[in-house]
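Values in this text are rule-based calculations from the coordinates and carry no lab data. Being a predicted model, the structure only gives us computed values, none of them experimental. Cβ atoms are built from the backbone, for glycine too; each structure is taken alone.
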Structure P
Amino acid sequence: MTETATEDEKDDTEIVVTMAAEIPYELIRKAMAGKHYPMELVGEDIEACIKAVNQGIDSRLQVCNVSGVDEYKVTRRTDVLKQKILKCRVSPASLPVLLRRLFEEADEASEQLADDILMTLGFDNHGQLVGREAVGLD
């Protein structure tokens with residue numbers, strides 16, 4: 001006998017809930033094609049990312065900063081502006097957790113950063129993985 005989960009019993013530890021959709025972690029990992037996600041953040045994106053990462057192990061017993069696997073480094077640009085920058089290299093295991101946390105913050109900067117990351121992975125505004133070309137990249 002097999003059991004199917006009802007809507008109330010759905011495991012929310014492997015889903016990123018956006019404003020438009022629920023995206024399974026595995027679909028995000030598929031879009032990453034086994035590669036780390038590199039990003040360089042400035043301004044309010046730095047604070048949004050740091051806030052999400054610094055939660056450590058959360059109530060779902062998940063983490064998005066695995067020592068020796070993920071990299072988050074604050075530095076300064078070498079140009080004339082010397083702007084503060086956060087250089088990140090996020091693993092396929094950690095990026096879905098980071099995205100979930102950003103959406104859970106429910107502030108504009110965090111949600112916009114999460115939306116931007118999903119778009120660069122090839123997700124449309126409805127949470128569907130359509131590919132980078134379909135969202136105007138590549």
Structure Q
Amino acid sequence: MRALALIGICVTIWSALYLLVRFLPMKPHTRKRLLRFLAIILIILIAGPEAGLGVEAFAALDALGAELFLTSLIVGLRMLPIWFIFDRLNKLIERLDPYFFVPSVRQIRDCPPIAVHALPFFVFIVIAVALWEAPRIEI
């Protein structure tokens with residue numbers, strides 16, 4: 001709800017600024033430049049500090065190249081303490097679900113249906129539903 005309210009406020013502010021600038025006595029080229037400047041200021045005010053992070057990430061991507069940038073991003077994520085939480089969660093799921101494992105790319109390339117084993121408890125649920133929906137054999 002806050003995001004929708006923020007969008008509504010920004011649209012209202014932009015409409016007011018556009019109408020104000022539109023009726024000011026100035027050359028069309030100057031008016032266009034002023035509107036662009038006001039749009040950039042409005043975007044920076046909405047984005048806040050995230051705009052600076054985006055500029056820094058873009059500069060790093062431009063300087064390092066795509067492959068090295070993604071490698072440094074992955075290494076940075078592995079350095080975070082949250083990575084250990086995901087690792088422990090993965091080990092817990094492997095203990096609880098006997099059908100769960102993360103197949104390698106080569107295994108998926110050789111046998112694509114094996115990718116369902118990477119979804120926790122999916123194979124167990126499919127087997128349970130298949131047994132539940134199977135026709136009953138009466139003797």
Revision key, fill the gap. Note: FRET efficiency 1/(1 + (r/R0)^6) of positions 33 and 129 (r between Cβ atoms, R0 = 30 Å, to 0.05) at 1.00, derived from one of structures P, Q, originates from structure P
Study note, to complete from the structure: Highest-scoring structure on relative contact order in percent (Cα under 8 Å, 6 or more apart) (candidates P, Q) is P
Review point. A value of -9500 was derived for helix-only ellipticity at 222 nm (-39500 (n - 2.57) for each DSSP H run of 4 or more, over all residues; to 500); which structure in P, Q was it taken from?
Key: P
Check your understanding: Hey, distance in nm of label points 7 Å out along Cα→Cβ at positions 57 and 97 derived from one of P, Q reads 2.8; which structure?
Key -> Q
Practice item. Give the label, chosen from P, Q, of the structure having the highest value of distance in nm of label points 7 Å out along Cα→Cβ at positions 89 and 113. Key: Q
Exercise for review: Assuming 9, 17, 19, 19, 16, 12, 7, 2, 0, 0 is P(r) over Cα pairs in 10 Å bins from 0, in percent as calculated from a single structure, say which of P, Q it is.
Suggested key: Q
Exercise for review: Kindly point out which one of P, Q the value 28, 27, 21 was derived from, the read-out being Cα extents along the principal axes in Å, for residues 25-72 alone.
Suggested key: P
